[in-house]
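So, here come the structures, one by one.
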Structure 1
């Protein structure tokens, strides 16, 4: 029998009626002769609600306690789905990440899966049970509960599929992966296929359909991933290895991220050891920095701008405050009101002029750009949120997205 790993996102398990519907669909797939392993997220906006309560108490809540708090959301979903399955005649059993043997490493709230002990799952499957797993969580070497970062249930599902050599299906509230978020550009096209590389760049640039770590795992272990609507009755998008046909299109998709901020460091001595100290101090707190831009030195001073998640702005500011006393010329400014647009496409490797075409579009529409960064298959631009809609429409029409 084939093993199928399915993941259902927060909106998919947002109500009791939806959970009952999932139970019926899972039982149908089981009756077709498949072994079923189901990964669930927390119901609806449960995680957001839990995090808000923590930040209502403290501007910088303890990360260990945040993990303990956030992990409870998935545990509610898994037990309810198991109850629903058992109620309609299935034999289902639910497990937390700890119970199922998901070992993690790294820091609290952003850990990674180090290994999975598949023995427990296999034993339960041999008993003909349907397995329900709480996504987004595991335990580290100290037996502490850790979580995998937002969207981490995707990572749980892909990791289980890789370990079990199973099919992987991600069910969500959208019917696949689109060239642009349809909520931002209603004329966007749904993709039948997308490469791991392109999906990874899209996910890391703000496309919320998949978690970037899950794509890394899928690519590493060559696990094709179906992303589809949670009803299961509409063809979705398959994330897979690149093939030659994918290079025919210069741009595959456009990702938009409104959850980042910019910090600009002013009056930084043009001394690489000073710059290294600043960024090392930020890295020591495991704050992820994305785009970086530095000016040409004037009077032996430079300005440096970089983007980071808005949620990390408070902690980063506290670190940078300490440099005001060390460096007499140093100051910094933070800007939360930004929008990051990223054009992504394998075709950039073989087709020139993509950056020039985008810059021309932005110039024609009088859209200023704050920062630009590039990779082999991605170009990212930071603009004002007020220009976002205009920029999306111009780029989407130019590249037939």
Structure 2
């Protein structure tokens, strides 16, 4: 029996998961997305062309691989249609290589209105929502009011839709004094359902377990990052789903004993979009330089990302809750020109030093740094692990020592070919 490997982010998202899924896809028969929705932005680059996916798994560009949108994902049919149309223009035949769980929930236009109204009402305490309707959709899921993909092919669909829409519009009016959905917005949503109906709707939990029994390897793709997990992230500045490894079990219906490798992705530095605590955030030229060189703008929102040095207490925490078995370091080339590079090795809280993540990361946390000489090398031109500069090897060795997990892959540029697999 094959096992299901899990690939996920170990920071606040935007680690570069899409690229690595694309790189690893030839090793798998199936790529399965297990949580999140169009608040994700997975960027892939090959043959000089940049691609951004929001809902569709990042294995979609490999012809011999089937992609699955799992039950833990929430789907906006409008955004889904736009992604599908763009893929077709590129010559991809998505209906042949993409299947959708009947149990995945759908984002309604009124979910987006509720998201925007709720965020606006928070004022200065807003959490930095992407305003895609993700939170309200997951709230309806747990509140047992949601509309699922499988409902599209049931006779009761219109009744269920109208009931949920009326519920939402009542909340919009009473709680926020906001208007309901416009006729134009609703028509676009209804029209986009026809694209969704063109795909195979499957009982994904049965389907995926059958493939594992048949010896077919599967890669589960996570969205966002572990530090945005609804339970283990920097609450309340988190997403609405479980982004950690356990989320692959509930988001796909695969048992824990079926999980094989857990591939943790992290940047050689840290970034964060929107509000929330960020102990190593930089407000100086170093931070500005990271943002400019790394083109640190949200793939979904376009918002500039906050930048800072690598945070080992946070990384070790994410490795622990995920059980990461190997690491992939991304965007290493962004630090090519730095004279000195720092790593936060512990926090100072109330005068005491600790390497453990506190309950509330938003308290007065002072990072304690270890400094390293920069490698001052154009890594984008390298193609072999043997060619990595000694300073970078020292940086990698330090991280491996402090985390206890090997860094098996180093990304040295955005293209799928700019990926170095390190010999064990």
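Coordinate-derived values only; no laboratory data. These figures come from a predicted structure and were not determined experimentally. Cβ atoms are built from the backbone, for glycine too; each structure is taken alone.
Some values worked out for this structure:
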quantity	calculated
Of the structures 1, 2, the one that 75, 48, 33 was derived from, the read-out being Cα extents along the principal axes in Å	1
At a computed 4.0 (distance in nm of label points 7 Å out along Cα→Cβ at positions 59 and 187), which of 1, 2	2
Highest-scoring label, criterion being relative contact order in percent (Cα under 8 Å, 6 or more apart), among 1, 2	2
Of the structures 1, 2, the one that 12.4 was derived from, the read-out being mean count of other Cβ atoms within 10 Å over residues 323-330	1
